[in-house]
Structure I
Amino acid sequence: MDKLVKRVTAVSLEAGGRQADVIYRASGKKRRKVSPLLKPFERIQRKLLESQEVGGREGLRLHEKSNRKRRDGWLADALENQIKSNRKAYNVARKALPGGVLPKA
């Protein structure tokens, strides 16, 4: 059975009324995917990967904006766009570490 299916119920119409029979019911107990000791490290890793994604999206947005401004604008603004997207990724990654260790850029 597919993971999305939690229960299958067959409803039949009888002389006395409707009869509902549960044919399949998935167990409600799910296995934990991350051990409790590694959960904080997994959370930090996930946040760092999200920060890379944010930096990449910001870099692409700035690249397209530079191209709209002028011909071959991406080349003239490449360094500035890279610095801006890296700063944005850093600020997102900074929030992943506990205790506010890193300063805001």
Structure II
Amino acid sequence: MITHNRTKELIEILGVEDFSQLFEIFMQTWQTEAEKLYRNSERRKALHKLKGSCYAVGLDLIGKHIETVEEMLEHGAESTAREHFPLIIKEIETSQESVKMLIVQLS
């Protein structure tokens, strides 16, 4: 299981109910942004939204990964950046389940 110290901290600050609502919004929207990663015209905006969303729910390591990919794009490493898209998606999918379990544990 992935540790989510920042997520746990956010749950304690916001409370389980408010955090659960925030996380529900994250779960409903992240896939739409992830699909946009494969569209050149929407890629940078989608990365930025995903990064902010990940940080908002305490997925700081994924947010940092996305920042690194944004830097790759800024420096013209388009093909290298694209190689990271499936990894980011997998990281979010994996983290989603462990955050759900953490919410249950702290309820």
Structure III
Amino acid sequence: MSHFSDYYAVIFTSTRTPMQKGYEEMAIKMVELAEQQKGFLGIESAQDSSLGITISYWESLEDINQWRNHAAHKVAQEKGKSEWYESFSLRVCKIEREHHFKRERLE
């Protein structure tokens, strides 16, 4: 993730149902589509067999709203509600500051 200032994070946490047919394919498709959207800055994701946490980063609230209302994303949202998610939470946060650490490799 590059260093930007005053940008936004969409934090999506979910608990999945046992019904996961088509989930992985749709997740890949949504990441590829999000990467093409105006204002998209990056994505981070972690998951195990039932819990998922995905954070996408955006330049503005307008860009987030455009993505939220994208027709293909709407289809994925409905499929998630009807089949893939037991529950989910979505939070939109403004990032005002960030810090990073990376261990240097000793040769």
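None of the figures in this text is laboratory data; all of them are computed from the coordinates on show. The shown structure was predicted, so the numbers you read here are calculated from the model rather than taken from an experiment.
Tabulated data for the structure shown
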| quantity | calculated |
| --- | --- |
| Top of I, II, III by relative contact order in percent (Cα under 8 Å, 6 or more apart), largest first | III |
| At a computed -16500 (helix-only ellipticity at 222 nm (-39500 (n - 2.57) for each DSSP H run of 4 or more, over all residues; to 500)), which of I, II, III | I |
| Among I, II, III, structure where P(r) over Cα pairs in 5 Å bins from 0, in percent as derived comes to 2, 13, 25, 23, 16, 10, 7, 3, 1, 0 | II |
